[in-house]
1. helix-only ellipticity at 222 nm (-39500 (n - 2.57) for each DSSP H run of 4 or more, over all residues; to 500) was computed and gave -14000; which structure, P, Q, did it come from?
2. Given that Kirkwood radius over Cα pairs in Å, derived from a single structure, equals 27.0, which label among P, Q identifies that structure?
3. Distance in nm of label points 7 Å out along Cα→Cβ at positions 134 and 246 computed as 1.3: which structure among P, Q?
4. Given a computed value of 18.9 for mean count of other Cβ atoms within 10 Å over residues 510-517, which structure among P, Q does it belong to?
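Derivation of every value follows stated rules applied to the coordinates shown; laboratory data play no part. Nothing here was measured: the structure is a model prediction, and the numbers come from that model. Cβ atoms are built from the backbone, for glycine too; each structure is taken alone.
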Structure P
Amino acid sequence: MRKRKKEQLLSLLQSYEEAHSTLRSFITEGREKEATSLLVLCQEGMEKIEGEVRANLAEADGLTALFLQYQEALFRTYQALSIAESGMDFLQKAESVYFQIRDGIEKTAVHSLILFLPYKASMWDSMESIYLAARKDPSCEALVMPISYFERAEEGSFGEAQNEREKFPAHIPLITEDFSIEEEQPDLIYIHNPYDDANLVTSVHPRYYSFNLKKYTENLVYVPYFTTTTASNLWRNFLPAFPYVDYIVGQNEVHKNCLPSEVTGKCVVLGNPKFDAAAGLKTKKIELPPAWQEIAKGRSLYYYNTSLICMLENPDGFLRKMEELFRLFKDHPKYCLLWRPHPLLENTFLTMKREFLPRFQQLKEKFITEKIGIYDDSAELDRAIALSALYIGDWGTSITSLFNVAEKPLVMLDYALSSENKERNEKLWPLLQYFLLRFAGIHPQEGEEALVFEGRFLLKGKIEGKTLFLDKLDLADWGLLSEEEKIPGDEYREAYFEHGRWILCPRAGGHFLVLEKGKAPQKVELEHIFIEPDAFYESYREGEYIFCKAENYPCDIRFSLKTLRVLEETGQKEGKLIYHIPEEELKKWKVECNFKEEELISGFLPWRHFSYGLQENVAYNLQDFLSDKPLPRPFDKAFSHSKIKEIAVNIGTAGEKIHAYFQRIALQDEKNREIEE
């Protein structure tokens, strides 16, 4: 029996205690007419309750006999009244049977009705393991109803309604949208779209906006369809569904702490179902589809991911990189590209970067018609990850964390770099850009400073004429053994020298690092616990302070070179300014390294952006990797495995944990829930 129905029946039965008491009073006072009318009401009401019990309880035989006894006792009471007898003994019998009926219903086991409302088939993996756990649970009925959505036109209006039920896995039974949420009022509803009417690209049908769903369930649960290996910028926004959902499922404590303070109390850290499937891929055997075999021709598959964030930030660089990848992989003898674009990529071009849409469509058509690689727009993400040997793409997506959990290498693209056969000097242009802008900055340099290069050493620049000379300082000489510390490549940005100490400023890390020869490294923590890519985008020195400009950190900060203390510039945060030196100017310059340039090649490192992987840089690009150019730090599977525990809790069992947690809540009665809360 549904918990809601049980509560309704018990509520109805509760009124019978008062009715029986009133009947006793009527009989005692000789008010036979009023007593007879109330007896009829009790009889009719109990008939309805019996009908509800029969309809909602498979094994109702025991209660059926009690209902019959109750009705018989009421009838005897009525007969006694009709011949001027008291009938009190028969009423007492009816009351005794009533208590047995009430106790029988109270002891009846309840089950919940759980409704899953996915909208994109490709995002179903964020719910699937919860559903599979629920389907095995005899105390619940789990239903999956793919919901309709609209892609928005450029001006924001709704296009034609779409429903992707045909794209869902065949082993998942589906119900249609004829199901009445309003009448059935599920005990639990799971959603993975928190945007309601605020998404500029798509919108679920207004019927499924969170403020509508909340009217018909006690437990509206938001399970994110995305995962990350870092703190999430997305969660810092107050999403439209947040006021209406009862619970938010978080993958780890860091994610919970990223939420707006108003809703952190709603977040339950239970993991993310997407990782359950990824964890199982290490032992799962999947056959390559025949159509894919024809294209792959025995070559290793490299997964190519194109995300929305990187496209929106730099659409031209994004498409240039796509052209480059297609050129590098076309007819490659060893590697075949498996391209899975974000399911909303093309429509995001349409609504937000329309001028680039034709160029994207031409590239997509070229990729498919020329069979440069495998184009995969199916809902079977697990298959693509399982069949791929390696990930290539952007860092800020769910897919990177899934590859981390699957313990496969990540190669991150830099949209400012090109793998074209450039002259040696041009390959070093990103470093030239950095130092020229530092020397020409609005804040004049004071004292000695350096760039922390991928957490491994310091790069110092010096200009003579039209030549930039680069020197390298090993951090090991200053008491920091990078191999032991495993410093993330994007932990720090600039470093400043003062009083015999190097001060390393945070980029993604949550602290300053003070290095002094002969002493142990000293960390000066920031006030906020904050570890996120690009927390700060630049720093400069002015007088006795180092100022760090916030990008994702809540505010700008300054660091005292005298006291080694951090002061927050509360409420102060400017927009990021981006400067660029034209190529024609860069061509007038030379770059000379006073060390072997090969030392700029890093290999696989830990990063705040994406846990662990290879980041393209000035000395080692994607073409180098595809040419099997040696790396000083090749992929370390053991180290990759050690990083998994940082990504999420309950990897491999999140679906089971999530279902167990919310099923317990769904089956609680209001009294027990209040006690627990």
Structure Q
Amino acid sequence: MTMDAFDTVSQSAVPIEPLWKDFIVSKLYTIFTVLFVCAYVLINHTKPFMERLFNVPANDYRDMLRKVVNNPSGLIPKNKVGIKITALRRRLIMGAHNPQVYSTLPLNSESKGRLVDNRDEKYYRLRVAQVDRLDEERRKTFLMNIKPIDVNDPQRKTLFGFFHPFSYASGGGEKVLWEAVMSTLKNSPNNIAVIYTFTPSSNSSVFSILDNVKNTFGVDFLRNDRETLRNRLVFIHLSDKYQWLINGQSYKILSIVGQAIGSLLLVFSGLKQLVPDVFVDTIGLPFSYIYVCAFLDLPIISYIHYPTVSRDMLFAASQIKGVYGILKYWYWWSLLKIYAINIKVVDIVLYNSTWTAENVQEACKGSVDDENLSDHILYPPCVSADDLEFDRISTSELLENKRERIIVYLAQFRSEKRHILLLRHYKEYLSKTNDPYKLVFIGSVREGKDEKFISDLQGEALKLGIPPEFVVFELNAPTEIVYKWLRKADYGINCMWKEHFGIAVVEYMLNGAIPLSHASAGPLNDIVVPVINGKATNRKQLSSIVKIESYQRSGLFFRDETDPDYKGTISAYPTLTEMLVSATEMSEVGKQTMRENAIHVAREKFGRGAFSAKWNKSISKALFIERVRRSNRGKVEQLY
């Protein structure tokens, strides 16, 4: 979620009076208590109604479908659907030979030589698909499978609803989504993955989205040998006109509040079409959890990429004086409490890094649960499960590669990546060495802000007097070109302060480029860790190490006086310039040792299959929770 001017906090002003804070907090507690009691009463009276409304179809639904399967169009009359659309769609999917045909998106972008329009109402209409009424045997099987089924029946299907409105995008969150979907489908033939998504254009289809997933992430649902797996992938189209609901730029003030309310409305609009058995959030819309838990009693899996609200924000607001400071403190305190309530109702919480886990736990509990922290950390899938080339390239091959005097920076062109900081230190570095490394900036470029950012970056390099031959821009390079750079570069650099995870750093290490990173968050705690006794160290081991020897390191770190948490004290880490000089002066033996450690850590912690192995444990746990919850419902509700 993005933050506007009111959402932004300052750390420079004078603290407000404690008396004011105590008064505000006591009043807020009173308000929250009253609201909680009202909500409890409302939920207790509403939940049984919601469960029956969304899950249980009309009594005569099987008689009605017997008539429909013999209809040439297979359409279910609107007057037979009514408010039971989600309950009927569930029965159709449960009984389907190919659940995917019950998506509310067209399967292909073209029909009869013309582009489709996925906004057409016909894609939302309920019908019995042709594949389920081809012949008498298919019709009989379909009608048999739509029956209510016992909770413990081994043939019972489970719908995993992945709520990820921008599933077609190309970021790290989407890579997590599609690897998680693939693992879920492989986990059991009874698992069905439902994707709740917007689309990039009116002619987008199931095929176009899956083709993009294959080309972008290498996760291939379109392979011929995966037809039965692909058939268990259902798309529920969220109306694209509602994209503004979760876009921070839509709200000029109180953007997080706007997005929170927007996410609730969007989740409700998706669940009106189809209610899953397990709710999975991989994009980060936490303010919808309380609704899903309270009214539908669904198990929730939440994969958290970053904390939406943190105690740092509350502390910074407390430093602002006057009425504005009081209002801001109230705003952040309220958001923090609501955020914590939503996180606490989640059944399975997974974090992308130690830094994210610590910040979310501190926001919710006021402290960090060190004992169980590692159980909830699931690093993003850095190597696709389908990346067979990963197995073909050996460590020895990467070590034997002829490396050039190149430092690559693989990152999006955004201010928080601190490209300009690197250029300024690089200028200083050039004056300290006679044989400098070349800088190569690699990244994708979107129209508008990215183009201007790159233009400013190139202008800064000229202004600093850096010779043009020392700075290269590789823009919108295909994957194979990016890997060529990584496999011939000596080093890869990351300058971002508190990078939540740092998947680019993992990419460096997997390809044999020694990582040069800022000493914070993901790179420091999770990725560029030492190798001791042939093993990558974990979080507990790191905290107990007194000194790390040079032969144990897998990369170099730096700190900078422009870091937001820099306190003017002497740092345990060198400056960026000093780190660049150290990297340049390192011996070939030293580089090879560090490179080997980096490759070892990356393969051990982030290699092919590392993500899916831990994700599968979460899926198994979710299936157990779903079965227990269903058993506690009414006799009728638990069967549907």
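1. Matching structure: Q.
2. The structure behind it is Q.
3. P
4. P
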